[in-house]
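What follows draws every value from the coordinates through simple rules; no lab data is involved. Since the structure is predicted, the reported quantities are computational estimates derived from the model, not experimental observations. Cβ atoms are built from the backbone, for glycine too; each structure is taken alone.
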Structure P
Amino acid sequence: MRIEAPFVGSLGSGNRFYENGNNWIDVVAGIITNDAVWLNHQAPYRVSGIIGVGSSFSPMLSIGPGVTVIFGSNSGLVIGEVGPGKLVAIGEGDSILFTGDSAKPGAWRGIDFGTLGGQGSILDRCRIVYGGGGGALGIVTVRNCSPSIINNEIAYSGKYCIALFNSPLDPDFLRRNNWLHDWNEECDDIYDSGP
């Protein structure tokens, strides 16, 4: 299946995608302007390009437990840049996976929380790996906001695991409450520009 990002949330439950050449849901870049839920259809979502979440409606993109999102190069999620928006990804165990289409550091950009994207955003019990490419400084980037980032594995970054720009988030809290590992040897686990 090939579908534009704003319409992925219209896929209802009970779907199964299998016995195809590519067993994934091909998601084309776009901006999500209304609430959407990405359910587990027993096939990964494969994202091409940048998906934005934000509008005057303050949409929430919810990622369901068990979902895998695979990003192509220079692809990623940008929350709260074009308008208020939030991302809520709460896994069971570490059942939500955000990864690149190849198992190498910097294979995709990452998740970027803009100034209007932190309020109410949650990353909890996710695996977020092989990002930090395409000009992004971290796999998870936080700009002027404070999303909840707890109980995640964030690893194999092309640069930093987490990049903070004027964010009130405490780097030591993030280190204690997430598993950060295998970042670029020329970088550190967290980049913090300070308040």
Structure Q
Amino acid sequence: MRALLIVDLQNDFLPAGSLGVKEGDKIIPIINNLMNSFPLVIASKDWHPEKSVHFDYWPVHCVANTKGAAFPENLKSDKIKDIFYKGTDNKDDGYSAFEATNKNLTQYLTDNKVEELYIVGIATDYCVKASALDALKDNIKTYIITDAVKAVNQTPGDDLKALKELEDKGATLVSSHELLKPSSVK
């Protein structure tokens, strides 16, 4: 089975958010389109407490139960079967979806017989990368949909470095166009 993991596509990571990623909103239509091609769609959310060591480095963002932590209104969130909350402890950064505190993502994927995990979302150079590296450590065949991820890019080119590192570690880089060809949709 194939699953689509949407990493941290939340209001605070969109351009107008407190930790806005340039053009982060541009991937939403692509992700909405991709969701129809996957039997299982899941997502992760940063879900930080009001006070967190995470905010020593980053601006306050995605505080649990706030508008900033919500999915954007134009994301077809009704197609998301389960959400994995991370960064919930005030001493935890929670970059990887595999660090979720409400459910064990590795066990969830095993229970759902997921053999291929396709990852999209924000940010290529942080949470997307950390989630993909953890999936690879768990020997899950991992794909990054390159036109459906956006990076913070604190240093220009961080997105390309992250994708290269993921590819070197065994992830497969694909585009949504490759996946949405009629012959490749299962």
Structure R
Amino acid sequence: MPGLIDLYETREKDRDKFEIIAFHDGSVKDFKELDEKLKTVKKMYWRDRDLPFPVLLDSTGQTIKDYGVRAFPTTILIDPEGNLVGEAREEQLEAKLPELPMPIRLAKALDKNVTYSLDDPQLDHAIQMLSMMARIPIRLDQEKLKAAGVLPSARMPYKMQGLVSLRSALNLLLDGLDLGYDQDDKGLVITSRKKRNR
């Protein structure tokens, strides 16, 4: 749900191309009860934000049956003609919309959580994995790393798995080799720590 909230808020200019509608099952009788039920979830996972899109209560459960919803949350995609495309993740919904400018994509990606597992990886492999998980380009500045005496194959003294923001993962990972990152019009670039973002 946090990803869908972000998608909805970030894509305000594209609202003529999509709509997000949340359905809640019949376990609550009204919106007051729903608000109470979601209070803890909202605080823990949604950064205390309200849902910015319409929420419908499905008191009969028919909508959930009609769309084959088996678990909550489930995200489904319905095409402009009203046909059920099937289950979809946030990335699949985003792929249907025009690509965001790189600065917006980077800001969004740096604060988004990524799941990763690293066990003393090589620098280039770790960066490649984080780039794939965050779905943004991250590359090594080969010249600056060479000048700093760091090879792409350098082992990172880092053992960890978890769910953290991309910003935190990069800072934790790069700190061991005294590296940082910068942003440019092509994505993130790993460089020496002279000019470091946090």
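Tabulated results
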| item | result |
| --- | --- |
| Answer label among P, Q, R for the case where distance in nm of label points 7 Å out along Cα→Cβ at positions 29 and 109, calculated from the coordinates, equals 0.7 | P |
| Value -10500, calculated as helix-only ellipticity at 222 nm (-39500 (n - 2.57) for each DSSP H run of 4 or more, over all residues; to 500), assigned to which of P, Q, R | R |
| Structure (P, Q, R) behind the derived value 46, 36, 29 of Cα extents along the principal axes in Å | P |
